[in-house]
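Below are structures written as structure tokens.
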Structure 1
Amino acid sequence: MAKRRQGLADSGGRTFPEAETADSAKKAEPHYHGHRDRLRDRFLDAGADALADYEILELLLFSAIPRVDTKPIAKALLDRFGGLSEVLAAPRERLQEVEGIGEGAATFLKAVHAATVRAMRSELTGRALLNSWDKLTDYCRAAMGQDPVESFRVLFLDAKNALIRDEVQNRGTISETAAYPREVIKRALELSASAVILVHNHPSGDPTPSMADVQLTKTIVAAGKPLGVQVHDHLVVGRHRVASFRSLGFL
């Protein structure tokens with residue numbers, strides 16, 4: 001006869017099926033549950049600087065991927081893309097190539113990136129950009145540095161060099177995009193802008209200007225000069241740095 005499992009007994013000595021104790025419930029709980037609480041507490045108590053990049057990424061993934069250990073996913077993302085900013089800026093389709101990242105998690109990370117870029121742009125709006133150069137280049141890298149295709153944008157400035165509008169004029173291919181000098185100056189006049197800063201990215205990662213970039217800039221400078229629209233700079237954005245035409249002596 002099979003041995004009867006020991007259960008809990010009442011005052012009359014009758015036994016009932018074994019109930020789950022606090023210890024057994026604790027053992028059944030996935031190990032990452034406690035880890036999530038500890039990581040949140042450390043973030044709240046000590047701040048973001050106390051956490052490694054993969055731990056910050058874990059915190060973000062907690063909201064997008066419930067009931068899963070997100071530490072290996074966070075580390076896989078960093079290994080794949082190279083850094084936290086690169087993860088957030090990566091295209092949604094490439095994020096989903098990492099095991100554990102579905103459409104929902106990829107969309108969540110892209111929303112975080114969009115919020116970050118908008119917050120950076122908000123800090124620049126109304127400021128004299130020539131006095132906020134580091135913030136400007138950081139914004140351009142965040143907005144365009146990981147873009148898989150070339151895009152051409154224009155920052156329109158007022159008479160005090162404060163940012164009026166930031167607009168993407170065109171998006172192209174992995175190696176080129178079209179830019180139309182007449183349209184740049186026309187839009188500047190519509191916005192009553194006194195100056196512009198031209199910006200485009202090189203998906204190759206190397207921000208070295210091409211001869212075509214130099215010629216385009218000269219054409220826009222010539223088109224704007226008689227109409228009182230100055231070209232302050234042309235920035236070429238790579239993955240890790242930004243090249244300035246003015247610093248390179250092209251303007």
Structure 2
Amino acid sequence: MTLTLAERQLAADVGFEVDICDLIKGTCGGSLNRLIAFTEQFDPKEADGIAVSVKRDEFTPMLSKLQPQLLPRGYRVFWSGMYGPKGQTLGDAIVALKSTDEYDILRVRQTNGMNYNVSTKDVLERLQKWRSECEFEIVGADGAWVAIQFKSLPQSICAFAEEIYEFCPDSVEQGTGLRNERSEPEAFAAARRLCPTLSEKMERKLEAQRARFESMNIPPEVRARLKSSGFTTTTDMGIRLLAHQLKETWQLFLWWD
């Protein structure tokens with residue numbers, strides 16, 4: 001696809017080579033836009049990057065095609081969000097940066113879990129720590145999430161799942177912990193075989209959480225609805241399911257809702 005005059009000017013403004021922009025546009029099929037990043041105060045600002053609007057189910061094959069061609073040229077692409085100049089959300093995007101440092105997408109997006117007191121610095125440090133245990137690639141990130149594709153898994157996958165839960169509770173509480181054993185009996189059985197027990201430290205943590213929950217003033221009818229809903233997977237089972245999911249998919253999606 002031929003670049004428009006505006007897109008050629010954008011390439012010059014952000015320091016991208018024209019043939020790189022041609023490749024991105026030809027692969028993604030949409031118009032090239034100036035990447036909107038965010039300051040530490042989460043104010044939108046123009047950044048030296050390019051964003052192309054895509055559908056969510058399209059980003060994986062696009063990344064697979066673009067990344068091998070761009071990395072040797074000093075560029076990297078990611079799945080991220082599409083934002084307007086005022087910071088308004090416009091959907092999903094393929095984002096290209098003139099950098100081979102995959103952590104740069106976290107810095108651009110100021111990825112954080114502020115509702116859990118997790119800063120961008122905390123996210124960066126935790127991912128760097130995990131690299132001592134396994135090998136992975138950051139394939140996407142936005143303001144409150146990170147997508148990871150593993151190339152090798154930690155030796156202790158169950159302990160790793162516990163650490164993920166402590167760092168990002170929503171990976172279980174709003175993720176694997178919402179799965180239903182009646183619908184997935186084989187996955188639940190496999191998760192129990194994989195992680196027959198959790199660590200004593202985690203068991204104590206979960207027991208304290210259960211005690212706090214039981215002491216909450218929740219109306220009996222609400223408790224009954226929760227019990228009958230089918231979504232009664234306990235947090236400890238959610239952690240086991242997370243370990244099993246990692247083993248099966250080699251993928252991890254962290255988000256702080």
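Each of 1, 2 could give mean count of other Cβ atoms within 10 Å over residues 83-90, but the derived value 19.8 comes from 1. For the read-out distance in nm of label points 7 Å out along Cα→Cβ at positions 163 and 211, a value of 2.8 was computed from one structure; give its label from 1, 2. Derived from the structure labelled 2. Structures 1, 2 were shown, and percent of Cα pairs over 24 Å apart at 59 was computed from 1. Calculated for structures 1, 2, mean count of other Cβ atoms within 10 Å over residues 43-50 is largest in 2. Identify the structure, out of 1, 2, from whose coordinates Cα extents along the principal axes in Å, for residues 91-130 alone was calculated to give 44, 15, 10. It must be structure 1, since only it matches.
When relative contact order in percent (Cα under 8 Å, 6 or more apart) is computed for each of 1, 2, the one that comes out at 12 is 1.
Values in this text are rule-based calculations from the coordinates and carry no lab data. What you see is a predicted model, and the numbers here were worked out from it, not measured in a lab. Cβ atoms are built from the backbone, for glycine too; each structure is taken alone.
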